[in-house]
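Student: I've put the structures underneath this note.
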Structure 1
Amino acid sequence: MATVSLNDQSYRVGNIFCVARNYVAHAKEMGSQILAEPVVFLKPTSAVLHEGEPIRLPSWSNDVHHEAELVVLIGEGGRDIQTADALQHVAGYALGLDLTARDVQAEAKKAGMPWTLAKGFDGAAVLSRFVPADALPQPGTVSFDFYINDERRQHAETRDMAFDVATLIAWISSRFTLQAGDLIYTGTPEGVGPIRAGEHLRLVLGDLIDARFEVV
């Protein structure tokens, strides 16, 4: 059972919603485009990997990529949540990595098959610690960075999201009933690329989050 903690409260992780192509520059680098509505896929809860745990690359992929993202923890669930009320349903925020077995994903795309294996393997939903929602009262105006061996590889300005946090919560809740403990990975900026055994990874959001991981 995957859990996350915030302010001494434990949340059982429910659904893990991941948003694809939510930054224009990333969509372009992947040869795609932003659609009129969000594109959402799911990861299993067994994919959760917490700060301090080693990232173990799957033996059946030779090309695992990092995708750094702002992650939303739902504190109060609901159905058909209005955009104006959406942020009231957020308990906290973290940074995460949506790890992707890119070679496996490419083969699945060619065959018209689901991406589940490429996106949902053990450890593919990497998480920093969570900070309370009031630490980020305007999640659409923050920036964060991802480093490999102290070299910055991704920089995100959340104002560049095609669909902001409130819009995502409203849209997802209009299709799926949100529950306390659900996570939303809100999409990655440009600069995705491979990670390899022996590398040191770091996710940074101002002075709120500085999470480090080892790839083994």
Structure 2
Amino acid sequence: MRTPRDVLALSPVLPVVVLDRAEDAVPAAEALLAGGIRAIEVTLRTPTALDAIGRIAERVPDIVVGAGTITRPEHARQAAQAGAAFLVTPGVTDAVLDAASATGLPLLPGAATVSEAMRLAERGLDTLKFFPAEASGGAAALAAIGGPLPDLLFCPTGGITAENAPRYLALPNVGCVGGTWLTPRDTLAARDYARIEALAKEASALER
């Protein structure tokens, strides 16, 4: 991946995946790929996340694996060392931005307001994560942000579902949406990879 926009162009939905067991990483990624999804964000919310990223990067090379929930500078470095191809933050600090930029990986920094988006644009970042999307006003808010900031492209995440995803994808300033609904935690716990593949097929068919 050369740029964040390359990541957003891969699929209409970027699965946000929380893995409690590293051994679920490869079969879950394979199921998503079989369903037409070409990128995955593994969140650094569990102790197994970095191991999971490494397994996917090594054994499922046809899906682009990124690391999410980058909230500390060391997260960026650890994710890059594990094999992540891109980084995603829920919000930003100067220290996190500097560390993420130092990795050379495409970055989707989180913003929830016009001011936050403008500050990121000042630093040359024009592809952002809108988070938490639904709690921050939803598709209507993101459409309004597009008025004064038409050059920015977003991946809204947070409260996105199969039902409301089309409202976001219809916006000109949305490249893709991020969501957890493709890999529900109970489905992962049950190792029901067939369901994950089915959900991925539905998601990859969404229009944008």
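Please treat every number below as a calculation from the coordinates, not as lab data. Bear in mind the structure is a predicted one, so any value in this text is a computation, not a measurement. Cβ atoms are built from the backbone, for glycine too; each structure is taken alone.
Student: Consider the structures 1, 2: one of them gives 0.50 for FRET efficiency 1/(1 + (r/R0)^6) of positions 61 and 157 (r between Cβ atoms, R0 = 25 Å, to 0.05) as calculated from the coordinates. Say which.
Tutor: Values: 1: 0.25; 2: 0.50.
Attributed to the structure labelled 2.
Student: Given that distance in nm of label points 7 Å out along Cα→Cβ at positions 77 and 133, derived from a single structure, equals 1.6, which label among 1, 2 identifies that structure?
Tutor: On the way: 1: 1.6; 2: 3.3.
Of the options listed, only 1 reproduces it.
Student: Here FRET efficiency 1/(1 + (r/R0)^6) of positions 93 and 117 (r between Cβ atoms, R0 = 30 Å, to 0.05) was calculated and came to 1.00; which of the structures 1, 2 was it taken from? Numbers along the way, then the final one.
Tutor: Numbers: 1: 0.60; 2: 1.00.
The structure behind it is 2.
Student: Rank structures 1, 2 by distance in nm of label points 7 Å out along Cα→Cβ at positions 5 and 189 and report only the one at the top, that is, the highest.
Tutor: On the way: 1: 3.1; 2: 4.2.
Ranking 1, 2 on distance in nm of label points 7 Å out along Cα→Cβ at positions 5 and 189, first place is 2.
Student: Here's another thing I want to ask about it. Consider the structures 1, 2: one of them gives 3.1 for distance in nm of label points 7 Å out along Cα→Cβ at positions 21 and 141 as calculated from the coordinates. Say which. Provide the component values of the computation, followed by the final result.
Tutor: On the way: 1: 3.1; 2: 3.7.
Derived from 1, not from the others.
Student: A further question follows. The value 27, 19, 18 for Cα extents along the principal axes in Å, for residues 125-180 alone was derived from one model only; which of 1, 2 is it?
Tutor: Details: 1: 40, 23, 22; 2: 27, 19, 18.
Traced to structure 2.
Student: Which structure, out of 1, 2, was helix-only ellipticity at 222 nm (-39500 (n - 2.57) for each DSSP H run of 4 or more, over all residues; to 500) derived from, given a value of -11500?
Tutor: Computed on structure 2.
Student: Moving to a separate point now. One of 1, 2 was used to calculate relative contact order in percent (Cα under 8 Å, 6 or more apart), giving 24; which? Please list the in-between numbers first.
Tutor: On the way: 1: 32; 2: 24.
Traced to structure 2.
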